[in-house]
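The next part holds the structures, each set out as C-alpha cells.
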Structure I
Amino acid sequence: MEYIQWQPAFDLGDETIDSQHRELVRILNETYEMMLSYARLPLFLGKIAELKSYVVEHFTYEEKLMESIAYPKLISHRKLHREFVKELIELEGKIRKGKKSASAEVFIFLRDWLIEHIQVQDRGYSALLT
C-alpha cells in the first residue's frame, strides 16, 4: 500500500525536479512499508538515512536551479529546506530513543510537508523555468 500516491497535480513541468520528487515519494513509501511490517530498528533507521540523504541531494539541486534563474525567494525557500532537514533529524532521534508515537509523527509530518512544499513552495519557482 502506498502511503503517498503520486498525483498529476504534483508535477511541476520540469522533468528533473518531477523525477526527484517522485523518488522522494518512492523512498518515503518504502520507509512507510518498513514501519508497517515492523522492520528491525537498524533497517528502519537505514531507510530513514536514505531518505534524509536523498532529501539533501534534492534540496542542493533545487537550490542551485533557483540560483541559476535568480529566484527572488531563494533565501526563504532555502530556510524551509533547512528547517525540514532539522525536523527530520529530530524525528529520527525520537525513533532512535524508542518513542512509540514517533513513527506515526514522522510520516504525518513528512507527507504533509512534502505535498504542501511541492504544490505551493516549489510551484513558485517552477513558473520561472518555462
Structure II
Amino acid sequence: MRSGFSSLLMIVLVAAVMMTLGLSVQLSTISGIQETTLANESEQAYIAAEGCVQDALLRLRNDPNAAEGLLSIVLGTTQCTTTIARAGKLRTIVGRGTFGQTTRMVRVLVSVEVAPGPVTILSWQEGT
C-alpha cells in the first residue's frame, strides 16, 4: 500500500512540476509576443510621423508659405498629423504618427528660401 501511495505522490509531484514549467514557458511566450507587438506598433507610428514630416518638407520646398497649422492623414489604422509653425525663414514641423496604441513624434526645424528653393534641415529630433 505504501509503495502505491509513494508512486501516486511522485506522479502528482512530477505533474505539478511539469505544469509549472509549461505555465512559465507560456507566460514567457505571451510576454515576448506583447513586446514584439509594441515594438512593431512603435516602428509603424514612427514611420507615419516621418512620412508626415517628409510631406510637409515637400510642401515647403514648393511653397515656403505653405499653410501653417494642422494637417491630418489617415491610412487604414495608421494616422499622422503635422503642424507647421512659422518664425521668419524658420519653420518648425511636428509630425505625430499613431498606430494601434502607440504614438511617436518627430520635430524638425528648417530654414526655407524662395520657392522653389532649398529647405535646409537645421535639426531633427525623435520622441514619443
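Values quoted throughout were computed directly from the atomic coordinates according to the rules given, and no laboratory measurement underlies them. Since this is a predicted model, take the numbers as computed values, not measurements. Cβ atoms are built from the backbone, for glycine too; each structure is taken alone.
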Where does the value 27.0, 97 come from, among I, II, when Rg and Dmax of the Cα atoms in Å is the thing being computed?
II
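For structures I, II, which has the highest computed value of volume of the Cα convex hull per residue in Å³, for residues 4-43 alone?
Details: I: 54; II: 23.
Evaluating volume of the Cα convex hull per residue in Å³, for residues 4-43 alone on every structure, the highest lands on I.
Please state which of the structures I, II yields -18000 when helix-only ellipticity at 222 nm (-39500 (n - 2.57) for each DSSP H run of 4 or more, over all residues; to 500) is computed from it. Walk me through the numbers before you get to the answer.
Numbers: I: -24000; II: -18000.
Of the options listed, only II reproduces it.
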When mean count of other Cβ atoms within 10 Å over residues 12-19 is compared over structures I, II, which one is greatest?
I
By the measure relative contact order in percent (Cα under 8 Å, 6 or more apart), tell me the structure among I, II with the highest figure.
I
